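The data blocks that follow each hold one structure.
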Structure P
């Protein structure tokens, strides 16, 4: 193998035209993300790096025929597990979409399997056309108010940094621990500080004082801004604003009004959580770029946000631009307004064309056996699903489509024999979260409004962040059968009516991911959509991802854990019944 000095000399020889470059892209309209202009030039590439722009000859030449040559896209924050596939299969979905680098937080699988699960994700992320930068989960468990499958200690985090080359510290979501300077949290932050690692934020609902504390803690970015004011306050404090556009949370439209030429360089795109069917049908960061353009952002500005801004946010010094000294990761685009991608190149090699992978991927890394047997549920009975109430008024979780933030409602409910009864008229469904990691027998029961199904139940073993079983439905029999279905198959999502499974997607890997090809999974998701219509759900949004966030007690305002209803504002459990 040639040493670095030899590679460097080869690149210099090609840059100065003393030798032909290995590859030259001729007649390209280069997108300059530094000046937000375009110009026609040849781009010379050697050893996977761009070595020159101008007029060049190459050992191999391709004619761009005037196509736009753009840097590839970077996802500033993503949970790969939300696509329900492991890293290898995820690569096949997003790389043809122009995404060649992702900042990945394996927080979901870490909550199921701990440090060994994170090691699996690191191994599964290696040697792919997609550069997956693994950020170490900072809050496993997310809170002490629920029960997950494992814990990541400061020692585990240090080991993942030092022995497994993890890139940074992922979203710090336990804001009370940060604000109070809690010892364990400070130790985790210090582990990142000492190693010069990027620290990601999760400042959901924080006021300006809380944001000040986050910046003092060294947290440099945040993806939880949901209003223009939220976004501006983060930028004012020196944070990068990650504009999120996923399946449940769609924040770009709300945040774009603050975008100006003066602050745009602090703005980056992220998907956070996006279901596989949305990735296939809409795209990843390319969809964010298209949406921003549709909403009035200049195409070159949107591409800059998806590339150079993201690279600088995360210290990726050789990514994000078409310029000498940068990796030859580029797209050939015919139509800037539509971001119509012809070809995707990674380090000078064409890996995808016309929306399909053409590069052969290595075989998938087999997951640890224990991650295929992660659902350990204490058996449930119908009696266990009853929700006794002492008042006709109750605290109700209010769902808003397109947001993972919920409303804290107090409403009149239907009561029979001292227990809550679901009401289709009031759109009140029963919500259940059942602990599924250690057979603890914990079952939290609450009321949710805003998921308009008319009968039956929906269920998933994907329930952020502890990933217990979450189900909601119009009757207890359907809810119980749905929970038993996913428990028996070691994870999944399903639509159930009575004792009939209308549609089902098994997720045997940690109860989060399938081991099937993504095309097959997409077909199963389409069948789930059809089954949803059978039970009366006719909305355009995805209820499963919404359902999964109803168990996350770090996102305002009201959520349900396996031990009961949780008021995020008070950061404590409350009774479902309203006090008389």
Structure Q
């Protein structure tokens, strides 16, 4: 442990500020004859701005005072789209849609009021969008010429992916009702335009029985309809036929993550019946062009994760990353597969100083779990371990350069980044493993990895720590309360009282707890058994908390109650509250402070 402690005196050590500054990220690629556009988030000013690449040059289009981000369903997504001569975007501050001509730096408001918008798409002179009016959601169209607003669909609890056919005569979308989530059960809906120009009656094409979740409907230029569905066990592309949906040739793998955000683009149909898509093989992302005859052309190159796909005649575009390369906007030449890096992709560390992920697949309970192991750097003895628990909980981690993980490995900690049972990316059955089992199987997987790595001699199991944000914070607190495996833990805006969460959280996740744990009335005993706040006296090790005061998902009172419960029991605990943060920290100074403070907390525990 001496080297771990001595690292605090090394001026060349990878700092928290450097780790945070390297956290530039990208979203929502969109290509048109006017160029390639993307949304870029920089933690230095916690703002997201639209950039444009054309004629070999990149230009920032978003003026000061604006940030491009939707908050529909709190997690947002689909925050901008391209019109014929402008970009339409959702402004973070007021959640209204603005139009900004390509040749101008002055955006003009298209909408006004207190409604919120997301999943915006431009078709035939109109903006299609998901509209959020407090707890009411609908699909609307907004005319660019006259500003006319038309309600296209309403009545369901949630909507996503409004998609118009090339002829303009058919509209499809995804919808779902509580208590379902968009990764448990959705419906693919359709309606046709009548001869008088009005829309006909909506009807369901697929889904709605609780047996499949559909996402990302697409039309090709000939008007053929495609969609991803997991009815065969994985999110794979299917095409509409006279008999219904028919599977296309596809890898036995998920071709999309769980749609926590709107506007995802992990696959695109081509006009010849083939498609471009990304999926995972043995924990590593693949970018492939699947031809109509079923053969595949691999465009993965040196990258191991791909997001936000776009394509034109010359290039395949993606947001890509690898074990030694952070997120980058890339253009892959379709002819020779050469790669142009248009933005990002600059590693904060030289390659020889980067800890590389090793795929984890280990036994846990009656099944097995997945993840990635990052060896500690600059230490010869068995290192301490930090177990990373992702949020969601139906989300995932990926084998790409994460500066936060490197922050720990640079300090002599090994890291296990887990895709516990219930994570996305391993098929519907694996994802459904959390049904009524949250706080049980995820905790089992978090503890099992310590035993697994310890038996292999890769870590010191007596110095294992656990950390997680949001749902990952809940798993962390459960592991500390109900198991004797970890020396300390960190909860970042984590759930400590599921019942209180169900009463106070937003509509999108209001019934998620029913699926994860059970009906609060019928299954009260189970809730009590899995509520860390009620078992604070069983936590015997130090815990540190980080919380945003503006959080509408996990409200600050949850964290304060848990912190006070531990302090009243005499357990060493710390709480750090940030008045200007929501669910997930965005400001660079706050992120760096949290990282440094957590490290100092663990060091103090190891010194005790």
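Going by FRET efficiency 1/(1 + (r/R0)^6) of positions 65 and 273 (r between Cβ atoms, R0 = 41 Å, to 0.05), which of structures P, Q comes out largest? Present the calculation step by step, with values, prior to reporting the outcome.
Values: P: 0.60; Q: 0.35.
Once FRET efficiency 1/(1 + (r/R0)^6) of positions 65 and 273 (r between Cβ atoms, R0 = 41 Å, to 0.05) is worked out for each structure, P has the highest.
The value 28.1 for mean count of other Cβ atoms within 10 Å over residues 105-112 was derived from one model only; which of P, Q is it? If you can, show how the numbers build up before the last one.
Working: P: 28.1; Q: 14.5.
Comparing all candidates, it corresponds to P.
Comparing mean projected area of the Cα convex hull in nm², for residues 281-376 alone across P, Q, which structure shows the greatest value? Please list the in-between numbers first.
Numbers: P: 9.5; Q: 8.7.
Looking at the calculated values, the largest one is P.
Where does the value -4500 come from, among P, Q, when helix-only ellipticity at 222 nm (-39500 (n - 2.57) for each DSSP H run of 4 or more, over all residues; to 500) is the thing being computed? It would help to have the intermediate numbers written out before the result.
Numbers: P: -8000; Q: -4500.
So the calculation was done on Q.
Given a computed value of 15 for relative contact order in percent (Cα under 8 Å, 6 or more apart), which structure among P, Q does it belong to?
Numbers: P: 15; Q: 10.
Computed on structure P.
Identify the structure, out of P, Q, from whose coordinates volume of the Cα convex hull per residue in Å³ was calculated to give 143. All intermediate terms of the calculation are to be shown ahead of the outcome.
Details: P: 143; Q: 152.
Derived from P, not from the others.
Values in this text are rule-based calculations from the coordinates and carry no lab data. Note that this is a predicted model, so its numbers are computed, not measured. Cβ atoms are built from the backbone, for glycine too; each structure is taken alone.
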